[in-house]
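Please find the structures below.
Laboratory data are not the source of any read-out in this text; all were calculated from the coordinates shown. Treat the numbers as computed from the prediction; the structure is a model and nothing was measured. Cβ atoms are built from the backbone, for glycine too; each structure is taken alone.
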Structure P
Amino acid sequence: MSPNITKLQEQLIDKLRVKMNLDFDFEIVPVQTESFSVEKQCYSNVAEKVKRDGGQIHYGWSIHFTDGIIVEAERHAVWENDEEDLLCITQNPSKHTKIIFFSDNTPVDPKLQIDNVRMNITNNILVSDWIYLCDTIGLIFYKYTDRINDFEVNVEKPVHQLITEIEQWRGYVMGLIQKGKKENSKCFCEDGYYSGKKYLQCHGKSFRKLIPVLLKSIEKFAKR
């Protein structure tokens, strides 16, 4: 099946494009995988396609609507033939036969972990906090780790511990979102459970104050 795009989704995609400061509107790119294609390994897949059939790699962003709460752009590469037609040769988890694609043909270093760009499409502050935690984890991977290959990274123990802690917080916030909770709901921590402290006055208040301090504590491990 192909992405079913509503008028509202088109508007949200365009807002994301503006946020990312991209010049081109989205386009629909067909998916046709190759026998050698590996899921989620678009860069190496397209590189192999170019070796076999010519053409060139074309960089951009694949667009997804996730859980009805965000629209996000994921760095992606597709194959471009000599007629400048684009083809995605990497199977996506949803098994769509077409993808929504922003062209952004700036070369990408496959050794760098480039995080997704996310935009809240709800009025729920918890979703914005969840995005902030995702963005923080992405920043840590980019700035404080070295990629070995498509599946492994080198990471110092204090950096790994911080990633694990923030991933826990992110999971707790998503748990509230999935239960339909908002910022005035009880916090996920013990203060929320035992004394009924609201999320907005608890972790919702402390995340953005605490995380810069935690990032400063691992600054000596920065790679870039």
Structure Q
Amino acid sequence: MVGRSADAPRIGSREVVEGWETALASSGLPLAWDDARSRARVSFGAPLSPDIEAEGELIDLLLVERVPTWRVRESLEGHEPQGWRLVDLYDVWLAGPPLAGRVAAADHRIVLGEAEPGGGAAQIGTLQLEAAAVSDAASELLGARALPRERPKGSGTVRYDLRPLLIDVAVAEAGPPIVIRTRTRFHPELGTGRPEEVVAAIGDALGRVLVPGRIVRERLLLAEELA
């Protein structure tokens, strides 16, 4: 399990994977290699948007010999990609299903901001907004049968329903600034519930434009945990 801080480089998922592969290759650990691709056998739980911090991302690392966790920790110290840190280590069953297919949901912590008139940057802590109103809007989302929305895709947009991808949302801190927590679903057919879309839906319910001032993905949940 690893975390990513706010000062990590804003790079895409592919570059993140390459950064970890380079870090692991320099760690001295007995890595298992995919000979066909000349890459270490490392798998990630789910892609992470470049603008989102993380506290509990999951990575599966395959070694060719059993190594105690303290040695893995010592080997990785100082080799993590910039802005990343090691949070925890534990053994997993080798014959288990692939990690990515087991990730079913994610918990996010979001500091609310509001878009400036004219499309300027979000402001944090300046909202003239009651936490009770945000809480009511969150309850409205959970009580809705459908939450039709649009998201950019390529040069156009795609319409989708956010409701089946939203498991929970509530005010965590009354603020200011107001902080909400939301649990969103990873669905193999419907897609992924995005925290920024949850914030936008709350803003629609309130009749104002809200944007995330800060988003932290607290953890990924596996299917067995969600059940």
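So the values come out like this:
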| item | result |
| --- | --- |
| Answer label among P, Q for the case where FRET efficiency 1/(1 + (r/R0)^6) of positions 149 and 213 (r between Cβ atoms, R0 = 25 Å, to 0.05), calculated from the coordinates, equals 0.15 | P |
| Among P, Q, structure where helix-only ellipticity at 222 nm (-39500 (n - 2.57) for each DSSP H run of 4 or more, over all residues; to 500) as derived comes to -13000 | P |
| Structures P, Q, by relative contact order in percent (Cα under 8 Å, 6 or more apart): label with the highest value | Q |
| Source structure (of P, Q) for distance in nm of label points 7 Å out along Cα→Cβ at positions 53 and 109, computed value 0.8 | Q |
